[in-house]
1. Upon calculation of relative contact order in percent (Cα under 8 Å, 6 or more apart) from the atomic coordinates, which of the structures I, II produces 13?
2. Work out which structure the value 11.5 belongs to, where mean count of other Cβ atoms within 10 Å over residues 74-81 was derived from one of I, II.
3. Output the label of whichever structure in I, II has the greatest value of mean count of other Cβ atoms within 10 Å over residues 34-41.
4. Could you figure out which one of I, II the value 1.56 for Rg/Rh (Cα atoms, Kirkwood Rh) was computed from?
5. For which of the structures I, II does the calculation of helix-only ellipticity at 222 nm (-39500 (n - 2.57) for each DSSP H run of 4 or more, over all residues; to 500) return -15000?
6. Mean count of other Cβ atoms within 10 Å over residues 18-25 computed as 10.2: which structure among I, II?
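What follows is calculated from the coordinates using simple rules that are stated; it is not laboratory data. Not measured: the values here are computed from a predicted model. Cβ atoms are built from the backbone, for glycine too; each structure is taken alone.
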Structure I
Amino acid sequence: MTAPGKDDLDDEAPLDPAMARVQAKLRRLMLVSGITLGVGFVAVLFAVIWRVNNPRGAVPDGEAWTSSLEIPAGATVVATDLDGDRLAVTVDAAEGRQIHVFHLPSGRRLGTATLLTR
């Protein structure tokens, strides 16, 4: 077997017009696909750089606050859950299991829910 020479490549017949249109369409599709891939890559790179320079969990500026939260006397804390500046405290009290929701910076009670069994 011999390697294809220059004469072998020159002897190729030209493509018929239908195949030439398909080939041109495929080239355009590949160009659009490559541009889309490049834009997507740049967008992801930009998002990573943005997140590194602007962390979401940054400590807020200002003075530190302290608050005291009141729960019923004799109640036992079962669980706590934090959501932003709100604290939910689940307690076992004489009235049954209760959930107390507090605003942490002010220490104000936002509400109480008593869980009933039936």
Structure II
Amino acid sequence: MANVNLKVTHTVLSESVREYAQKNIDKLQKYLRPENKVHLELGAESKNRDGLRYRAEITIMPKSEVYADAYGHDLFEAIDLLMPKVKEQLMKMKDKRVSERRRDGAKRTGKI
């Protein structure tokens, strides 16, 4: 289970948004290692020509850092737009680790 840190700026975090964010991060657990730290920042930006827009930003550390951000008309939309970006990066990293492990195993057994 990764360590999850949630930060909110310029807005109030409701319990439903907290649960929604946690539910989406739980879906990423199969790609995360126990030593990973997940930092999710949710915020509102009022200095935008379209009015108020919400931002979701995620950073996953250590080792290779994963970063993604997304903007939406509400926090739920911002989180929904953020998750596919993060999942794609994590899947790529996991596939790379598995391929390297298989390649190293084949070298040791003499199949390459």
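1. Working: I: 13; II: 21.
This figure was derived from I.
2. On the way: I: 11.5; II: 17.8.
Computing mean count of other Cβ atoms within 10 Å over residues 74-81 on every structure in I, II gives 11.5 only for I.
3. II
4. Numbers: I: 1.56; II: 1.12.
The read-out comes from structure I.
5. Details: I: -12500; II: -15000.
Label of the originating structure: II.
6. Working: I: 10.2; II: 15.5.
Of the options listed, only I reproduces it.
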